[in-house]
Structure 1
Amino acid sequence: MVRTHRRRLVVTIAVAALAAGIAAVVIGVSQSADDGGTIRFAYQNRVGSAACILAVEKGFFADEGLRVEPFRFSSGPACAEALYTGSADVGTMGDTTAIITVARGRAFTIIASHGRGEHRHRLMVGRNSQIRSPRDLAGRTIGVKMGTSTYGGFLAFLASNGLARDRVRVVDMGPSEMPDALAAGSIDAFVASEPTPSLAETRGARQLATMGGLGNSYPLLVLTRSEMLADRPEDIRRFLRALRRGVGWIREQPEDAAKVLTNATGLPSDVARKAMARHAYSLCLDEDIIKSLRKTAAFLKQQRIIDRLPDLRRAADGLYLQAGPR
């Protein structure tokens, strides 16, 4: 069963990667080599990426003297695929996707976290669902985007509640599809990061559980191509300074930050504010994050999602968060 599951996961990730590659072409991501001046930035249209969205929309990158070409995707695996294919120089993603990425080799480096949230992933069911506890999930159909931080948290959630992975039927599904699928009854539950759960609540869904309490803070991470660090270290520092301004804006101007997020993503303003409250926005790469990454990596290896543990002493480098030269 483990081998079967692994094959399914590999196929799923491959399909997701292909879809991301197609999406990249559709929205016009350049496949050519970087011209040495522009930084191509792949980030998500999720509430967790509020600092990234603000840095783009408020012109913080330009203020740092950078030319940044932004490309917004709907999931971390899509951002990772943009890095894999050379379509992006910097990308953001959750912890599971980041660990899978750096476990592949030395081509990519984690340089910062721009936010986290222990309860930002939530398991949602219909208002009148008979699912009242985790044990009631046995035999049910659950939507989740595989290869994401949400999926890693969900596997840990199942394990912590004594449910084997093969006791539930997991359907690989994009977050935008989940509220409609739940309302239509084509799935019994879904697991997603914010703002999808908050959007579903406006349509009558209710929370069964969060993926919190499992020793994971679910950091949102910034990765770059390792060669970029060697070739353009000062540009990376300025890039991170712009993200830090985005974080500061969230803290100092929360209403305006929510408004920018609403305009950029189309979220209702109340949903944006509610979803943002489930996140802690900061730009750092501290020991708590490294500890969380190590624990998640060990779990992913145990689940046979990765073949080997990444060397986080090499693959995670917080020195670029410092203002001065290395």
Structure 2
Amino acid sequence: MLRSSAVLLLALWTVPGETVHIQRTPPPAVIDGLWSARVHTSKSGTPDPDRIQFQITLNQGTNHGWNDWGQSIRRADLTNLPSDLVARQDVRFELRREAGTVVFDGRFEDGRGVGTLHFTPDAAFQRMLEQEAGDALSERELFSYALLDVSRAFVDEMRALGFSSMTLSTARTLRIHGVSADYVRELRAEGLNTADIDDVVQMRIHGVTASFAREMRALANGETLDMQDLRQLRIHGVTPSFVKDMREAGLAMSLEEMRQARIHGLTPAFAREMAELGYGNASFDRLRQFRIHGVTPAFVRELRDAGYTDLSDMELVDWAIHGRRLLRTKRK
């Protein structure tokens, strides 16, 4: 692929008196596409007027799989976007980033907009990025840097935090997953080791925040929790509310046991139902065995309806494993 922004000089050396012809490549090509937008909605379901949610489709081919984009952009970053998006109106606004400029044309009404877009890469940024990568980049790749707001300032900010090998390419990965300098600082304020940027990215991917770390450590009862522990808890859905619910159900378990409980489907509701059926003193390990082998409250009721009452914990597990015939033999 040719570098669309590189200036190629072809000098035809001639004898004195002849004209020297110089050929230059054209400026970076413009990418066209379509956009739709609306006021961003937060995770809690409430409107966030400070951000606009865009859905973008580029007109170019799908060789790189980057034709469709969903991106939330700060309203303050959009030049000339009207403050009132309810009235029906034609609009023309811009997103100016170091990697290039996106111009949006279209119409807004009732807080929703549609239209076309044109992206022009910045030639200087493209040269710098291609020198760093050692390869040419497509306009679609450059568009991703613009949409994600990857800049030299962001790279410098991350380097100042100790990530000396940070590149524009790595910075784009951070932007994709929402890793910011503030996020790193917040994790460090909780005493977490953020020396490895890959670990930080994994923490962000799985939703480990400083507040999550703080809450889980308060519930740890002396357990030491590092970044990997916190990530595993998030992966398996062990939240502060889950821990509190389990303990309110009478299960005084460690956080590692809580993680195992999540893996095997042991919930507060399950523990309460089994307690109501007379198995409130069952240990965590026994409750886990119940879940592994399919001993459920419904299963216990079914056995009682068939005349099998007052079964011990182990008899329940044996029944589930070996079936009715074996249990009948044991009870004779």
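Here, each number is a calculation from the coordinates, and none is a lab measurement. Because the structure is predicted, anything quoted here is derived from the model rather than measured. Cβ atoms are built from the backbone, for glycine too; each structure is taken alone.
Annotations
- Structures 1, 2, by mean count of other Cβ atoms within 10 Å over residues 50-57: label with the highest value: 1
- Structure from which -13500 was derived, helix-only ellipticity at 222 nm (-39500 (n - 2.57) for each DSSP H run of 4 or more, over all residues; to 500), options 1, 2: 1
- Test item: relative contact order in percent (Cα under 8 Å, 6 or more apart) calculated as 9, pick one of 1, 2: 2
- Largest in distance in nm of label points 7 Å out along Cα→Cβ at positions 122 and 314 among the labelled structures 1, 2 is structure 2.
- Distance in nm of label points 7 Å out along Cα→Cβ at positions 58 and 202 - highest-scoring structure of 1, 2: 2
- At a computed 2.3 (distance in nm of label points 7 Å out along Cα→Cβ at positions 90 and 306), which of 1, 2: 1
- Test item: Rg and Dmax of the Cα atoms in Å calculated as 30.0, 117, pick one of 1, 2: 2
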